[in-house]
Structure 1
Amino acid sequence: MSQDAAGRARLRAQLAPATTALLTVECQNGVVGEDSALPELAKEAQASGMLGRVAALVDAAHLAGVQVLHAVAERRPDGRGANSNARLFRAAGRLPVQQLSGTRAVGVAEPIAVTEEDIVVRRLHGLSPMAGTDLDALLRNLGCRTLVVTGVSANVAIPNTVFDAVNLGYTVVVPADAIAGVPAAYTPQLIRNSLALVATVTTAEDVIGTWARAGD
């Protein structure tokens, strides 16, 4: 989607590097990597180019001085503290690949680069890193006012993260081509009918371009 002059100005104001953070959601080996517990979702993340665009956004954020955070979903081997109050959680406990703390499954997937300045936020419960971790406190301590949300899935974690962030007072920017869900046709429907009502919807290219021009 192209941005008119007013839209570009608004996006530039929202994406000021000093007050913006980039969040990758569940872009981990056990979700979108080769050994995914959810192969259909992993295939969509790769085939759509989503994972590559998230990696490009992370690289651009590093260059622009934008704080990057990676939200990872994991479980203790004994399952302590994990939810069991929904079918999704019970099904996850039976998957052949488990997102166990300390394993390769919960590492950030390639080609996304993780630097020493990045913060990895680990979630043991719930549907959203905003509700299931100290992410909100971290963002406030970092002076963040705008959160760029990327990753998976458009079915559950992404909308939960966006709505939670908006409820907490953040401005949310969603690069529409840097999120994915299944089936593929569902993601644009979610964006058009739900996320566009509460977030600024744009593209990875526009976000990257905005950050590249931030120092001009």
Structure 2
Amino acid sequence: MKLILLGPPGAGKGTQAANIVNAYEAVHISTGDIFRKNIKENTDLGKKAKEYMDKGLLVPDELVVELVADRLEQDDVKDGFLLDGFPRTVNQAQALDKVLESLNGKIYKVINIQVDKNNLVERAVGRRICKKCGATYHISFNPSKSEGICDVCEGELYQRTDDVEETVAKRIQVYLDETQPLIDYYTKSGTIVTINGDQDISKVFNDIKLALGSED
């Protein structure tokens, strides 16, 4: 299956991506991983991307598409993949369609995990991270056994500086505004499935499985 995963910050995409990859034997592809791999291996595409990133600039659509296209041409993704973090714009989505068409493929489904904005803010603001091992907790939904102390390594837990309510609310709204045209694009193509992310993790994944069914 060739899939795309959409969802705002705090929607639980990471958890569901892992579930999908395990259940459908799809290769998880994120643009961040692609960038890091190409930069580490000092490829021509990696060098180009690094020039922009070192200047604090966004990598242009054309180069992002080129990096993703290069990844999709590799043998390990021929039987299925899950794109996470791409496409972010309608231009990127149209370019992706052309890349897949050249490879005799197409997107099967776009999984859009939808969560109430207020719940997203609550999830982010309550998040706590271990300074030593990076384990993640939530003061309401997944608290550590001892307040402020990691269950795994007993490291100190902290709140990210950008996990304050005002910043989180702005971050989520920017995502929603920027992603709506993309949702409209895939709605027109009939490939999008919207999943209620305001449910238990297992129920969310069960709904994803029901939505995916099997390829025609």
Structure 3
Amino acid sequence: MRSAAQPHPSASDGPDVEDLKEHLRSTIRASRVARSTRRRAEAGLALADVVETIPEVAAARCVSVYAARPTEPDTGPLLERLAARGVRVLLPVLGTGLQRDWAEYAGPDDLRQRAPGRPPEPGTPALGAEAIADADVIVAPALAVDTAGTRLGQGGGWYDRALLHARPGVRVIGLVFPEEIYDAGTRPLPRQPHDQRVDAVATPDGWQSLRPGDSTHP
């Protein structure tokens, strides 16, 4: 964790929590854009190595993941490895507004960006919002995660609503770059009542559980 390089607005930067979130989002997105394609590809391979060591992922028969946008930590290698193991992989399908849906991963050639700004989505049949309840572990996108499990998303609350359908106790893992993990004791991320926490965070450097009493895994 490299806290010195982390943007972290104080309450004086805006009276509203959403203002603070937007400040962080814009700064983190700009940093991600500056990362080269080569570095992102290297990070994607390392991230797949890390996520596969998480016990719940190693044992899973069904995993919810996502197809990354160009500047996000690359999930392509992870998707391919899970599929090669015979794991059923569920990917988000974005409907109109905040409509939530899921469909099965059928390989990289099936993925399409259905609308500008959206992540790539599968073309397999839609399974409904409740399909995420089949997942033994959930890998969620994030712009940042703090050590209390607060997740900074892209805005709009899609995943916060989607996670309401997850089975109780299923581990939710946020994927970020190393510098996007925040120490909740000194640099907590802004949080609102509807924000769903994650209970693990993974980077290309390693993963750590955010459940009380669990050990970390550098």
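A value of 52 was computed for percent of Cα pairs over 18 Å apart, for residues 83-154 alone; which of 1, 2, 3 is the source structure?
Numbers: 1: 52; 2: 61; 3: 47.
Label of the originating structure: 1.
Which structure, out of 1, 2, 3, was helix-only ellipticity at 222 nm (-39500 (n - 2.57) for each DSSP H run of 4 or more, over all residues; to 500) derived from, given a value of -7000? Walk me through the numbers before you get to the answer.
Details: 1: -10000; 2: -15500; 3: -7000.
Going label by label, the one that fits is 3.
Only the coordinates and a few stated rules stand behind these numbers; no lab work does. What you see is a predicted model, and the numbers here were worked out from it, not measured in a lab.
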